[in-house]
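Below are structures written as structure tokens.
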Structure P
Amino acid sequence: MIRHLILDWAGTLADDRALTLAATNDTLAHFGAAAVDEATYRREFTLPVERFYRRFIGDVPRAQIDAVFFDRFAARMKEAPLFDHVPALLHVCRLRGVALSLCSSVPTALLEQLLTHL
């Protein structure tokens with residue numbers, strides 16, 4: 001019997017692809033770089049994020065990148081809907097007493113705001 005599920009937020013529970021691309025492009029613009037299209041983002045994105053951004057904006061410290069990115073992300077975060085299957089999954093987990101944990105690169109405070117909103 002499953003007692004505990006650990007799920008990723010982005011791309012598993014929430015469809016934040018458009019939101020992430022918009023926040024990425026806002027971040028690139030903030031540092032003077034051109035926007036990327038979705039195909040380029042999907043092809044080039046890598047972790048840690050500094051490797052991705054270095055290709056476009058040089059050696060900007062991660063803290064500066066994160067400050068801009070998550071500011072832009074927070075401004076739009078309510079635009080990212082849950083995937084259609086998520087409410088049913090959460091309902092079944094509640095009925096069966098399955099505990100849930102979330103993993104995310106989204107800061108905890110923003111994730112808590114999203115969960116409250118949803």
Structure Q
Amino acid sequence: SVEEVNTNDAKIYIEHLKRVGLPYNEELSVYYKKFAFPCIVFIVVFLSIGLSGKSRKNVLLISLSLSVCSAVLFYVMQMMTMLLAKFGYISPFMGAWFPVFFFIIISIVLLRYART
């Protein structure tokens with residue numbers, strides 16, 4: 001499994017699949033996901049900052065619930081794009097990185113209009 005090995009072994013395995021002519025979209029998208037996954041920390045931080053001042057009542061409860069909802073939306077979007085990449089509807093790179101790019105843009109917009 002590409003998830004369980006290091007990146008060098010995963011790359012060799014994917015190149016072998018390409019050379020033999022076997023389907024490799026799922027493995028390649030999981031390989032790209034290894035590099036996209038650490039960006040989730042920044043997304044959560046920026047979303048939390050951007051969503052922190054959106055409500056005047058129960059600020060802590062509303063901010064926490066909005067952050068949890070946005071995390072759930074991120075993972076649902078990531079599952080959908082990984083499935084689309086697995087079946088070849090989108091590229092494996094976009095399957096792994098599109099949710100990251102999308103939520104970074106949302107985070108930037110929320111930070112731009114955040115109350116300070």
Structure R
Amino acid sequence: MTKRLATRDVNIGGELIRRGDQILLCLGAANRDPEVFAEPDEFDLARNATEHLAFGHGMHGCLGGVLAELQAGVAFEHLYRRPERMELAGRILEWQDHSFIIRGLERLPVDIKGGRKEGTPC
């Protein structure tokens with residue numbers, strides 16, 4: 001969540017926000033807007049999500065966002081090239097409920113299927 005101060009009168013979703021009003025935004029919900037993202041609750045690595053707000057935008061953008069994207073790319077590339085495959089272990093996921101700001105899983109249980117031959121690097 002983040003707080004903003006309206007700099008002008010604006011109508012959002014039928015609600016009038018007046019200049020000077022403080023508003024609290026839930027950015028996690030923005031990335032799940034079905035008017036912007038087809039099937040917003042589905043995990044889709046191939047989704048072209050150029051409108052997401054994961055790292056903010058403009059002057060409110062996260063300085064570490066580019067680094068985080070690079071790290072994720074390296075991690076997914078490494079996992080993709082391994083002979084083992086990860087599969088979701090079970091169907092019940094436990095979500096964090098201790099914060100209004102951090103949104104995510106408590107844990108992500110996976111099973112490792114397959115294996116590598118002895119001497120094969122990780």
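Computing helix-only ellipticity at 222 nm (-39500 (n - 2.57) for each DSSP H run of 4 or more, over all residues; to 500) across structures P, Q, R gives -25000 for structure Q.
Given a value of 2.2 for distance in nm of label points 7 Å out along Cα→Cβ at positions 3 and 19, calculated from one of P, Q, R, which structure does it belong to? For distance in nm of label points 7 Å out along Cα→Cβ at positions 3 and 19, the value 2.2 is produced by structure R. As an exercise: relative contact order in percent (Cα under 8 Å, 6 or more apart), calculated from one structure in P, Q, R, equals 44. Which structure is it? The value was obtained from structure P. When FRET efficiency 1/(1 + (r/R0)^6) of positions 83 and 99 (r between Cβ atoms, R0 = 25 Å, to 0.05) is compared over structures P, Q, R, which one is greatest? Answer by largest value of FRET efficiency 1/(1 + (r/R0)^6) of positions 83 and 99 (r between Cβ atoms, R0 = 25 Å, to 0.05): Q.
For the set P, Q, R, ranking by distance in nm of label points 7 Å out along Cα→Cβ at positions 35 and 107 places R highest.
Computed from the coordinates by the stated procedures, all read-outs in this text should not be read as laboratory data. Computed from a prediction, not measured in an experiment: that's the story for all the values here. Cβ atoms are built from the backbone, for glycine too; each structure is taken alone.
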